[in-house]
Structure I
Amino acid sequence: MYEIIQKAHSGIAYLALLALVLAVANAFLGYSSKKAFEKKDKMMALFALILCHLQLILGLAVYFVSPIGFSLLGNMEAEARLTSLEHPLINILAITLITIGWSKHKKEASDTGKFKKIAFLYLAGLLFILSRIPWTNWFN
């Protein structure tokens with residue numbers, strides 16, 4: 001069971017990152033060009049949000065059943081600290097920022113404001129995620 005959840009977590013990570021990059025790029029293009037916030041813009045941001053939340057749920061499942069997750073908490077070696085503390089904590093913060101971006105864009109009256117909320121908060125979340133991906137595990 002662990003292997004299935006771990007493979008799903010790894011596979012969906014690519015989709016979530018791609019959707020997040022596309023949503024950020026779309027939001028910055030919309031913000032800079034002052035275009036109207038359309039249904040496709042909303043759906044792109046929503047799709048990224050959903051994939052990020054799905055990734056978080058799978059990640060939490062992996063964290064609690066993995067031999068390199070919760071069981072290593074307290075180990076101060078760099079790789080153990082990354083997988084047991086930094087990766088989950090930073091990704092929870094990242095997805096919180098993405099969720100705040102989604103929530104704030106809905107309350108925004110102007111199209112430029114909608115793009116701005118998504119662009120900057122989704123970008124902050126993306127940068128957090130990229131900063132704590134265990135790259136050595138991804139390429140093995």
Structure II
Amino acid sequence: MSYRVNKTDSEWRAELDESSYAVLRQAATERPWTGALLDEERAGLYACGACGAELFRSGTKFDSGCGWPSFYESIRPEAVELIEDTTLGMVRTEVRCAACGSHLGHVFPDGFGTPTGDRYCMNSVALNFQPDAAPES
């Protein structure tokens with residue numbers, strides 16, 4: 001697939017720290033229960049940690065108990081790219097940023113009790129959180 005944001009491997013390595021590069025560009029997974037955004041509860045926007053593309057709104061985030069931030073849908077269907085992943089002897093659906101192709105996590109059809117039934121299980125390090133502006137008093 002052709003992406004709107006295209007950079008060389010050297011450019012990605014220069015821009016991303018080691019753990020971000022491993023997850024976003026090499027499809028690694030952060031350890032469960034360690035991500036900085038797991039317990040984030042403020043209203044806001046979750047964007048790609050590599051290119052800044054908008055991916056998820058806080059209103060779709062839920063506690064799935066899996067150890068990673070979970071969402072039941074992306075901000076727009078075209079914001080993410082879904083790819084069959086057969087690594088590790090399993091068949092899963094990988095979620096990538098549609099703007100730059102960076103690995104974000106996986107989506108599973110076990111988001112019980114959510115409007116979509118989906119659980120977008122994302123790596124915290126793959127996302128940047130932008131809180132909504134506080135209302136002026």
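Bear in mind these aren't lab numbers, they're just calculated from the coordinates by the rules spelled out. These numbers come from a predicted model, not from an experiment. Cβ atoms are built from the backbone, for glycine too; each structure is taken alone.
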Query - Origin of the derived value -3000 (helix-only ellipticity at 222 nm (-39500 (n - 2.57) for each DSSP H run of 4 or more, over all residues; to 500); candidates I, II) - result: II
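Comparing FRET efficiency 1/(1 + (r/R0)^6) of positions 77 and 109 (r between Cβ atoms, R0 = 41 Å, to 0.05) across I, II, which structure shows the greatest value?
Across I, II, FRET efficiency 1/(1 + (r/R0)^6) of positions 77 and 109 (r between Cβ atoms, R0 = 41 Å, to 0.05) peaks for II.
Could you figure out which one of I, II the value -0.24, -0.30, -1.08 for log10 I(q)/I(0) by the Debye sum over Cα atoms at q = 0.08, 0.09, 0.20 Å⁻¹ was computed from?
Working: I: -0.24, -0.30, -1.08; II: -0.20, -0.25, -1.24.
Label of the originating structure: I.
Say we calculate relative contact order in percent (Cα under 8 Å, 6 or more apart) for every structure; which of I, II gives the highest result?
Structure I comes out on top.
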Query raised in the report: One of I, II was used to compute mean count of other Cβ atoms within 10 Å over residues 13-20, and the answer was 18.0. Which one was it?
Result: I
